[in-house]
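No value in this document is a laboratory result; all are computed from the given coordinates. These numbers come from a predicted model, not from an experiment. Cβ atoms are built from the backbone, for glycine too; each structure is taken alone.
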Structure P
Amino acid sequence: MAFRIELKKVTKQFGEFTALKNVTGVIGEGDRISILGHNGAGKSTLLNVAATLSKPSSGEVHFFEDDEEIAKLQEVRKKLTYLSHEPMLYPDLTSIENLRFTARMYGVTLSEDQFTTLLESVGMGRARHRVFRTCSRGMQQRLSMARALIPKPRMLLLDEPFSGLDNDGVDRMIKLLDSFSWVMVTHDLRMGYEMANRFWIFRRGKLVHNLAKKGLSFEKYMELSRVPTMEALSQ
């Protein structure tokens, strides 16, 4: 079954500041979209809106499965998972306790062997009984990825998912992401190019480029995604 998100003229304002301006686009099954742009371009705001964590000030966001719109917010949230800068895990629970709690929240039944396999897939098998607040930033990010996979989402929304990871953690994350449709905010332009099949490039809240990777050279991609100076942005 195909899942997709449609954004139609989405605008998001915070007081007098406009974070998103009339953004229109479709995120569909099989898409792996790198979202690029300068600091404050609206990238993370877009993920929050797509994840139903923030309502647009104007415009519309629709969710479909096999061309049938999903009306209930709870059903939408079963289809996608948002991995943000915040781990959204409990500091005083152990790794395995956090995953058990997350599974209960989603109504997912997993065996102890399945929890173990999930922890091992992100390189946290030996830290299953470690209290979360004592984990390093990279370990917390690994466990956050494990949490994100528990509901078996149709799509992942990722905000700098490689932050704090060592080489092993990055390799594991890339391998796991290969099985999903995803949208990823990243400042790593080379990784953003190598992993994605589409690119959304933002400037001051506007989606200025919606590109397919096919036929787009790395050099041209770099030219289009080059971050402008703050002086240029203020003009």
Structure Q
Amino acid sequence: MKMTDKTSKILFFIGIILLGIGAFGLTFAAFFAIIGLPVFVIGIILIFVAKKTWKQKLIPIGLFIVGIIIFWPIWTKINSVGPETYLISENYRGKINIIYGEYCGKELIEENSRLIYEIPDDGILIVNKELKYGIINHEYYLVDENGTRTKLQMMDVRNFNEEYTIEKNPNEPSRSKLGIFGNSTGGASNSQDENDGFEFQEFYVSTYSDLKEKYEFKYNRKFDSIRKAKLGNCRTE
């Protein structure tokens, strides 16, 4: 069936729109890349199907691709958190909380263009820096009494096999390997008072085995009570 000029124009127009939506998904909303890329590809296909000259087809496609290439590093830089380095005592194991945006909090210093978080022995660091969300650029180190740093790897619990794991990982990491688990950010409150809320980052220094066995309800309840007291003392100083 022969394509009419009207159908060709409609396909070309829809293709341009899909290129724009896909490009947006691949730049300003990069976390939607899994959707943006297919949309972008469909847009290219529709443009190629339309009855246009090669020049008319390639110019808009090329412009959108160049735009993505230019804006991707800009978007990434604007929405990146860091670079940041976390220094943790070599003997510390368990939960770590960084509480942000407190006037009484510690002012962070820079080292080689990286913000330095020196985690206290109780695992709770209060800082005056505001919490920023985005793509993280974090490094984690254990530090011994001589200041020697040993880098810790970010670990993902989904890489470990359990009875309920549907698709087993053939390269499961050692369950005794020490690493950083569960890096997350959010907000919480020490009471029912909305003015008592705070924003924090949380992760664990642990092995996978200890993560499942040691850091359960009782541990977390004790940790939270220490955090509440420490934050209260900070705010009343």
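For the reader, a short list of remarks on this structure follows.
- Mean count of other Cβ atoms within 10 Å over residues 35-42 derived as 21.1 - corresponding label from P, Q: P
- helix-only ellipticity at 222 nm (-39500 (n - 2.57) for each DSSP H run of 4 or more, over all residues; to 500) from the coordinates reads -9500; which among P, Q: P
- If relative contact order in percent (Cα under 8 Å, 6 or more apart) is computed and equals 28, the structure in P, Q: P
- Structures compared: P, Q; top value of Cα Rg over 2.2 N^0.38 Å, i.e. the largest, recorded for Q.
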